[in-house]
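For reference, the structures are reproduced in the following blocks.
Values quoted throughout were computed directly from the atomic coordinates according to the rules given, and no laboratory measurement underlies them. Source: prediction; values computed, not measured. Cβ atoms are built from the backbone, for glycine too; each structure is taken alone.
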Structure I
Amino acid sequence: MHNHLATPSGKPRARSFSIGFDGTPGPFNAITDVPGVTVGYATLISGDGALVVGKGPVRTGVTAILPRPRADLATPVFAGIFSQNGNGELTGSHIVEEIGAFAYPITITNTHSCGVSRDATLRWMQRVLPAAVDSGWGLPVAAETYDGFLNDINGHHLTSEHVARALDGAAGGPIEEGSVGGGTGMISFGFKAGSGTASRIVAWQGCTYKVGAFVQSNFGKRGNFTLRGLRAGPELVEPSIREGTPRAEKGSIIAVVATDAPFLPHQMKRLARRVPLGVAMTGGFGYHSSGDIFLAFSTANRGAALAPTGHIASVDFIPDTDIDPFLDAVIEGVEEAILNALVANDDMTGRDGNFVPALPKEWLKETFS
């Protein structure tokens, strides 16, 4: 399938280099294979040269993930979170822990714009679905990773208008990867990284379900980089990062897992707990400064969230004893999503001439094709 080999703009995905993966991907090999889930971006790239705080260079953006169709965004989804290493932020995490659900869109951006994206989501909901916030409160999920090596992060270039653009533009089908949206200024294993996605199909008792993963990948040391079991980092010493300004280690990864399989909140937390295994398959070990925070949600059981008070509510769920294939799907999807974020990328130069190389395509061809 062409969608498995290239992004909509024609950037290569990992499978275009004949890299073999476990499991069966969905039609788009993306989180958008889960029915009703859409993704939108706003990407901000401008300026070159020396950093002038407030002016640039700018290498940032925001990603929006809508868990339900726009008209249904006030309907909660069952969810679970897991923090492998909490050196980061995901707003709304307390209510997810408390009630096992959340509503409204998810946004992912840079560390110093996380509050902007959260608040802008509420402004957007007030505009497009005012009844959802007129008589209640909203606690949107907003997450972040640090892009200050390439971006004027203290210039606060992301605005509510940019967040609204990402939310308004959210769509299904194949989605872009690499240096787009919140992933614009991100780095993994010393290579240019950013936004990546993948999906898996899971068959259970005559039904077919989708498990999709989306990552904002900004973690890892070069020497640990592993590609489908090949310890590639020690071999890939070059090309290396070039620093006009010394680089502090501030890596993180945010992952969002979506499924249409009916699971309860505790089961969604179990899926979220498997994300680190997919990260580890690529050589990510959750070092001190890394904010490794993971969210999983299910679009099933819509009626349970709307059940009237005063009545017994009922839900469908797959038994815990049958959850293993879905755990496989999370691990496989996260691993491939990270590699897609790396492969669908080019070299980038940002603030102060700081340079981050792309994962070499010639090396990929020689090694796998």
Structure II
Amino acid sequence: MSQGIDLLHTSPDENVTRSHEQRTRPPGVWADPEAHLTAAVEHHWYRAVTAINASIVNSTSSFYQSRNISPVLMPVTVSSVSSPMGLGSDSLPVQIDLMGDRTYLADSMQFQLEFMLRHGLEGAYYIMPTFRGEDADQTHLNQFFHSEAEIRGGQDDVMSLVEAYLGALTEGLLEGSVGNQVERCAGTTDHLEALLKQAEFPRITYDEAQDLLGSHAFTLKAPGAPAITRDGEQALIERFGGAVWLASPPSITVPFYQRVDKRGRAHSADLLFGVGEVVGCGARHITGKETRRALVDHSIAESEYTWYVRMKEDYPLETAGFGLGLERFLLWVMQHDDIRDLHVMPRIAGTRSWV
């Protein structure tokens, strides 16, 4: 278990006391389509969101280009659901009828990224919408944007990639007018500057976290499938100074496609900071045999993943990847506490959208 340093954890209330005279606050009218239409055009908060998103997209492109990781174009529908699939998940895939065919809106295109690496690429990435069957609240959206990448290599490789990527995004957000926008909304850029001082984030395993926090910080989603609570995530964030990897969960709590060690722990990790989990990453099964065994262990019918298993059998390859939720990252960047304020064009189940 690595120890952290108190660099990244800054609450919105603390920012108020050490910021400029006034912070820009969101209008909070995402549930009112008529009021939001005006706010989305006129309010500085949404202009700042647009500028910050542009910086993230530009920094993402530059970062991956420097590492010979290729952008790829993906559809928005899938026949095989990748995530959420673990017993620890609180959401469901979104099934639709598309011209008479049963299909799903993209929850993640991780499988397709794995497929693209069979073209000889060193890595592949995209930023695109993700759809989840869950109710929106202050920390969850049923439609959000995902920055995902898949590379050749293992779990340590992808964790290092995530840390470097976050550094590149943060550098971009501190530059010029974008940095001014962040400071106006967040009240400070100290948290961004602090992140750049860390070469890597501390790591703790699930077993270590359970010993450290006690069973009250975890809930059983199913027998043998403990999932950390939101309070548990915040306790770890506080303990490690603002950002920490929570690694090696029991394999049954994560999707079937993550590699498993001899102790039944998955080759995966979540990066916790700000609101909680912002990044999830993991190494994938290499062979068809491993993948089949995992499907059985997770009680999932192989018929739903025939093409994926065949890919592993015919073209085995060691890969690992991650997904970063953009709006959760923006919550931390802007030191805000309601993720529903981060869409210029809201898409929230049960709320009509005009824009």
For percent of Cα pairs over 30 Å apart, the calculated result is 32, so let me know which of I, II that is. I
Upon calculation of Rg/Rh (Cα atoms, Kirkwood Rh), for residues 119-214 alone from the atomic coordinates, which of the structures I, II produces 1.02? II
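Kindly point out which one of I, II the value -6500 was derived from, the read-out being helix-only ellipticity at 222 nm (-39500 (n - 2.57) for each DSSP H run of 4 or more, over all residues; to 500).
I
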Assign the value 0.95, calculated as FRET efficiency 1/(1 + (r/R0)^6) of positions 39 and 159 (r between Cβ atoms, R0 = 35 Å, to 0.05), to the correct structure from I, II. I
Work out which structure the value 2.4 belongs to, where distance in nm of label points 7 Å out along Cα→Cβ at positions 103 and 327 was derived from one of I, II. II
Matching 0.45 (FRET efficiency 1/(1 + (r/R0)^6) of positions 111 and 263 (r between Cβ atoms, R0 = 25 Å, to 0.05), computed) against labels I, II points to structure II
Going by distance in nm of label points 7 Å out along Cα→Cβ at positions 79 and 271, which of structures I, II comes out largest? II
A value of 21.5 was computed for mean count of other Cβ atoms within 10 Å over residues 23-30; which of I, II is the source structure? I
Supply the structure label, taken from I, II, corresponding to distance in nm of label points 7 Å out along Cα→Cβ at positions 135 and 255 with the calculated value 2.5. II
